[in-house]
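Please find the structures below.
Laboratory data are not the source of any read-out in this text; all were calculated from the coordinates shown. Values in this document were obtained by computation on a predicted structure and should not be read as measured data. Cβ atoms are built from the backbone, for glycine too; each structure is taken alone.
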Structure P
Amino acid sequence: MVMDFTQGTGQEKLNRAKKMILWFAIISLFMMFAGLISAYIVSSKRKDWLTDFDIPSLFLVSTAIILVSSLTMHLAWTGLKSGKRSVASLMLGVTFVLGIGFIVCQFLGFQELINNNLYLTGPASNVRTSYIYVIAFLHILHVIAGLVVLLVLIYNHFKQKYENGQTLGFEQGVTFWHFLDILWLLLISFFYFV
């Protein structure tokens, strides 16, 4: 069966357009990181590539934090859908705090690299660690965008804008947050195993 996107009310068409915009943004972000990972792989053939290297332990801690944040975001969504406003409010707040915790651990992981004399640029830098700095920092920027989205969700939830089935904005916020979590899992797995 072929879906006709020209059918439906104006609101249904607008909602479909908003969903498509989010998915185009997600695909674009994924392609950007895929390009960086491709460059990382090509650069790994260089003679000056650092082979004796361990991922900062705090990157692994931040991975656990972002996994838990994905769970709390899911609980916020299910709380909202089931009419449990207090659960949704609590889980949104916990997700926000976990998002901040993720960013803090990332910067502490950068400090761990610096403590091991592995810098982003300069004579003490290495191509491998420079890629890790850049890719992780770009992900942090997107997590900051996710925190802004969370603040909007919290505000709109407080103002009861997600009542009567009008949950598209919340649903899109959940989708974006889960994307950020999955993206980080892919990135850290790549850094750890490749």
Structure Q
Amino acid sequence: MSTETTSARDDFVARLAGLDPHGEVAALRAHRAEATRHTQGSLDALLDAQADDFPLAERLAAAAYAATLAHAGETARAYRERLAALGSRGTEAVALLDRLTEATPADTDAAFGTAPTRLAAILAHTQAVTSAPAQAAANGPAALAALQRAGLSTRAIVVLSQLIAFVAYQIRVIAALRALEAQA
């Protein structure tokens, strides 16, 4: 088996897409091994556990919530499982995600109100950017100020924005790969 095929089999996107590591879609991806490698590398960089100013639990919660809002259940579950695996470091985030998942749109503000301010700000921003990006862009300065008041550094805000965008990209790639796999 070639290195490219192994890489395609082992990466997060291929797992979520349910690709057969020996199938036609995996072979097609092997021809674009750099794209696969860079996609996985981007995820690894965004979830680097060493980013002290933006804890991994907060980043995984944002990724899980972005996927939930995009109706990408398997992707949301995968991030939530990684969050739960953090143990006590992820407990508050898992609890808030559970409340948000069960909440009606009218109850969402109440769910945010019961959460730690910083985590609530991160997930509220994730919701705004994911659900209404044009409105979020129009509220840009106020949204950034809210994140800063909640204690996020400029670097953490940039990483949060990159993570939200990456999850949206990732969901689309997974959907495309699933469609190709279904045709193969």
Structure R
Amino acid sequence: MLAAMALVAAAVVPPGPVTVEVLKVSGTGCPAGTTTVAMSGDNQAFTVTYSDFLVQAKGSEAKKSCTIELKLNHAAGYTYGIAATDYRGFAHLTDGARGTERNTYRFPGFPTQHSTHTYNAPMSDNWHATDVPDKVQHGPCKDKKPLTIEAELKVNGKGSATSFMTMDSTDSSVSTTFRVAWKKCG
């Protein structure tokens, strides 16, 4: 299914460069200066890198989130939607703890796409989740609206040990990739 989506996404790409403009970043999971967004060279994905997205709990629940509002600048006559997302990080869950990664993305006035992944103790390893929507929700053609993406990490700690979860990899590789499906308007 991912291969078929990649072929569809590759079939239409706007001419010229595509850039990402970050309009707003907020949340406890992304303090100022700890989040970057970059467009891929082939204009078919953008990545979000978090350098300080960590939640930890000891015998309680803790959560952090990050909301990013961005705009893709591209040639007129095209729009885009999110064809798939790849999230990854690291989780250290002990004593019956549970970690949850939740994400959403949406254009104003359009349905919100969302998914949730849960990880259970015992775990001390990298995690990776790929989401593919049933249907790609493209943004409007005439009025380029911003895309809002939100990521949340939650840890339900149990016992006396500290459990934690991050939204990045131990090798500092990119944490979240949004694969773009372009559509020619008209």
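Each of P, Q, R could give distance in nm of label points 7 Å out along Cα→Cβ at positions 42 and 138, but the derived value 2.0 comes from R. Using the calculated result -23500 for helix-only ellipticity at 222 nm (-39500 (n - 2.57) for each DSSP H run of 4 or more, over all residues; to 500), pick out the matching structure from P, Q, R. Going through each structure in turn, the value belongs to Q.
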